[in-house]
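Visitor: Next up: some structures, all given as structure tokens.
Each value in this text was obtained by applying a stated rule to the coordinates, not by laboratory testing. All values reported here derive from a predicted model rather than from experimental measurement. Cβ atoms are built from the backbone, for glycine too; each structure is taken alone.
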Structure I
Amino acid sequence: MSAKQSTWSHLGFARTYVLPGLLIFLVPVLSLLFFRHAENSMNAEARSAILQQIQADPSLSEEDRTQAIEFFTENRFSDLMRNEQFAQQFSSAKFEFATFRWMIRLSILSIAASVLVFLLAGICVGASLYSQHSQYLSLSFGWQALRLYATLQMLIQGVLLVALSYWVTALWAHQYYPKLIFVTGMLAVIGFAAVVKAIFQKVDLVLPVEGELLNPETHRPFFTQLNRICDQVGTAPPDHVIVGIDDNFFATEVPVSVNGTRLTGRTLFVSLSLLKHLQTSEAEGILAHEMAHFSGSDTLYSKKTAPLLERYQRYLQTLYHSGIGRLVFYFMVLFRALFQISLSRRSREREFRADNIASQVTSQRDIAAALLRVTAFANFRNQIQKILFEQQRVLQSANISQQLATGFSDFSNSFAVDHDIGELTSSHPFDSHPPLVERMEAVGLPLSTSTATELLSNPPDGGWYALIDNAEELEQRQWHEFETLFRRHHEESLAYRLQPAGEEECAIVLKAFPPVLIPRKKDTLSIDYLSLHDTSWAEPILFSEITSCTAVNGVLQIQSRRAGAKKTTRLKLKSFGAEQQQALDLIGRYWGRHQAAMAYLAEHPNENQQPVAAPVQAASAADSAS
């Protein structure tokens, strides 16, 4: 990385995380400045009033007057109010100065706590770089400290905001607004309650996996060879092996769910589709790589840290949506981003170590060829699926597996001469893998066009695929389920991205968005994918004319523009009776479809579609819902 790139990376990190994180100081700093100003202002007013009384008091001798003036000039009124005997004479002022004093203290406490926690977070991140154990301990301690800190900040900043909502207007405008104080107080209470609840929220982390569990008894040849690799790596065999059609292999100790069954312990996921396209030695290299994650306790610490990270993420979401917690949220995100640096660095070290062990079990060439072939396979599959998904008509068939089988060899040849392949990474559900060029350099076989061409030129033999007796049946069954689901998602996406220009496209959109009738008290609102039309209106409103559609104080306000003229149409929500929410949901769904279609057209300007209407019988809202 060049110095210029490094500078921009640091600037990007600072702009994205550090600067927003500093917003944690906004409320306490403003509060500190304001309440010091308020205290000084009232001190000045009190001093002026007392000095006037002293000057006007005829009972005082000149000596007593001089001493009194000197005393109240040298001593602040707020300091004198700490004397109970003196303060009894000014009960109202006593409360006000006590309020200022406590708000100043809370502001200082908030600022000091933020500085302390920032330093503590830095120490935790630094300590996490030493080992996986220190990383786990740092994250665990950091999470405990940060959630207590965030709760404290929510409480303190909530109190400060409520105090500001009263005193800012009271001091500067000489009046206060009960509604403002009430709303601020309610937001503070609701936000604080949500954050406290999030602290005690339990996390049951289970990884859903698509595939089928292999039985060691009925697939003995596969498990015999896998146990041999485990012996070479120096680790116990996995408790479970799941075979599927994803374009990766992975090992985990996080609980997994497969076909409704929860599995705990060590789990290995094996891609049948990849096994078919790998040489025997290449597959052994990959399996040795995954078993190395078990031997290095990588999966053990992933199992420990995963729940902490999940709880942290949910806590962040609660902070983000808690109103006044947004400022605390950015500070917490900063620590999460700093810790991600440690996680990414440890992940890279894990992958380099596992690659090195795999190259010792097989060879440098085998693991390098496996890395290339797995990366090429994932890219080819993504390319096939992307082309299919971009089709503008319903897919009669997907045939992803067939295209992989017949086209992967030719794709590999072109992939080998792609100058950008070095920056590609292989997919993985847990760890972020280093770029391909770095991994190949680490195993001692630097990536080049000639090397890639040579490694990918050897045809795969599918040796490990053959060890699974019913591999073809297992794979094709899963491909059938995947391709059926793929076609369904594709058709659903078409309904959102098409502005239909013919009968076929109209049929696609109408299948998901048929005309609907929603009865009102005296009228009926009809909706189709092109427009809204109420029987009380002279003509329908096209979605293409609507600029905004919002519900405000029980009224749906539809802002539209036609021929340059603006118009506001209002519908009282109570006119829908008990179907208010259903009516809003339907309008929002059809309006959202139009927005999605327009956004898609903006991204694909060559697909210049003109929407056409189709004469289709409208259904009632109840019929549509059913």
Structure II
Amino acid sequence: MNSNQITAGEISVLLANKAEEVCKLLLPGGKAVKGEWLAGDIGGEKGITLKVQLEGTYKGTWKDWANDQDKGDLIDLWRLSKGLSHGDAFKQVKDFLGIKDVVTPPGERKYKKPPDKLTPAPRPDGMAYKFLTGTRKLTAETITAFQVGTDQRAIVFPCFGPDGNLINRSYRTIPKDGEKKEVWQDKDCAPCLFGWQALAESAYQSRTVLLAEGQIDAMTWHQWDIPALSIPAGSGQTWISAEWDNLAMFDKILIAFDSDMAGQKNADSVSKRLGPHRCFRVSIPHKDANEALQAGKTALDARKWASEAKPPSLEGIVTANDLERRLLIECEVKPMPLCLPFFKIDWETEKGFYFRPGEITLWTGATGNGKSTFLNFLQMNLSCNEKQVFVASMEVKAETTLRRTIEAYWGAGGIIKDQQEQTHVIKWLDDFGQQIVFADKVGYMEAEELFEMMEFSFRRHGCSHFIIDSLMRIAGLEEDAKATGDFMNRLANFAKNTGVHVHLVAHPRKMQSGQRAGTMDIKGSSLIANNADNIVGVARNQEKWDLQKEGLTDPDELRNMHDTEITVEKQRESGWTGTFYLDFDPRRLTYQASKARTYSKPKPEPKKSWATKKDW
């Protein structure tokens, strides 16, 4: 069984279906009596005070009648009986049920431990205490619950994991009038949600938690008796991968980010990653929770806002009013998406070729013209620009693709000859290895399996670029136009709904030597080209290739000729098309703008005049 969007509640049900087997494992001293498993305590001793329901409506629930605190479902029993953190217990339960991740996660990134230093609690007569309790209206109990500290110039928010280990610290200055606050974290430490140390057990029992956009906001929700965590500032969304297993325990996540445009855009992005099916949006009549607290709002108000959190709406149905925020975002000046240097001409006029979010780029070209080599080069550039990349290169092994990617970076012919070059490889993996996720499969792949891998890689690892090489390796598409159309439609929906960029290789029909593949040459249904936002052809300079084979040309003449042509044949967003001329380094498998030519723009077709009345 694969785990993609399976919830903790669903896993609890699966575990309940094996209730007696689980009880024998966790409570070996107990026994089954009339539909219940009786034991002495969570350690599994003999007795009758701890009862697990083996049958009926409440199958899988349990309670220790000698201790009212110990109760819950079988996930809770697994955690408590083994003394595990919630995240570790959840992983063990999935292993027990045979639920595996659809892709193998890359190795954990190496983070430093926070420096060992004293951050004493704020003194009642100090500036930090007066700011938190006076200006921000937090209570002393709340400050203590979150173990807030101070150093010489800032308030310190320690970030613990669910297991109680310190992972990071966040700092915030208290600015004077006219100054801007400063925020930072301990350098090179792992991104971490703030507030695990204060999270009530009720959050795990209800499988519900709230995510706020700042430490003081999370503390405010906690003070209102609503279990809350805060996302870290200034780390993008790397915290999602780091906290993925810990958040898997929650079936319902309340998203209560700032009500400004930036906060809501962030909420949209986080909801897509964590799963729209479990993310509910909280709306409050203030910029954030603490501003509401300062305005006199109470726990009663907060419970009302949380209870009215909007569940995911029916996909595809919106009113014009619902589009207000999206319209304002659409009208904003767009930041330039990732662009290789030799593709960039002028972003303001949208001349050139750019990898926009939510689009599909179709890469085509005759066999041996360098499609896969160019995509390996692109993949290296993406990872070095801190873009998470998913690669399904079903034509070669994952380690071969990785070798070619690394070769483009440090260029040693792809062979490790000595300890120094091995050190280069390991250094590259330490720096960029987290950025790439591979589909570890060669040969054909079912479309359903591919989409499951892609969905998981987007949510779990935050992949924003997806490289599929190639369409012909998707089972069942080659001779089935309808299946091909369905696949392309689904691929387009995935790109649009997640905001990722998909790179898809599509081979051309058989071509004569030297012929350049274009839109009309793509093998298969016309639906392939119709569903692509961009179509790009890769071709080698046949004239230079022929001269090299003859071996009669002056080397200087060859050096003044380009090696590769990248032709943008379709670009739906801007309409710009043209050809870029590149030089290729066969030793490093890299490309750069040709010294002889840069790019050319096709001549526009003559404009047609409107028909007059007499032409009708």
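Visitor: Thinking only about distance in nm of label points 7 Å out along Cα→Cβ at positions 193 and 585, which of I, II has the largest value? The partial results should precede the final answer.
Guide: Values: I: 2.6; II: 4.4.
Checked I, II; max of distance in nm of label points 7 Å out along Cα→Cβ at positions 193 and 585 sits with II.
Visitor: Work out the source of 1.03 here, i.e. which of I, II gives that when Rg/Rh (Cα atoms, Kirkwood Rh) is computed.
Guide: Computing Rg/Rh (Cα atoms, Kirkwood Rh) on every structure in I, II gives 1.03 only for II.
Visitor: Hey, another quick one. Taking -9500 as the value of helix-only ellipticity at 222 nm (-39500 (n - 2.57) for each DSSP H run of 4 or more, over all residues; to 500) derived from one of the structures shown (I, II), identify that structure.
Guide: Only one of I, II returns -9500 for helix-only ellipticity at 222 nm (-39500 (n - 2.57) for each DSSP H run of 4 or more, over all residues; to 500), namely II.
Visitor: If volume of the Cα convex hull per residue in Å³, for residues 97-432 alone computes to 203, which of I, II did it come from?
Guide: Attributed to the structure labelled I.
Visitor: Here's a follow-up. Taking 4.7 as the value of distance in nm of label points 7 Å out along Cα→Cβ at positions 233 and 489 derived from one of the structures shown (I, II), identify that structure.
Guide: Values: I: 2.8; II: 4.7.
It was calculated from structure II.
Visitor: So mean count of other Cβ atoms within 10 Å over residues 169-176, computed for just one structure, reads 16.1; which one of I, II is that? Walk me through the intermediate numbers first.
Guide: Values: I: 11.8; II: 16.1.
Going label by label, the one that fits is II.
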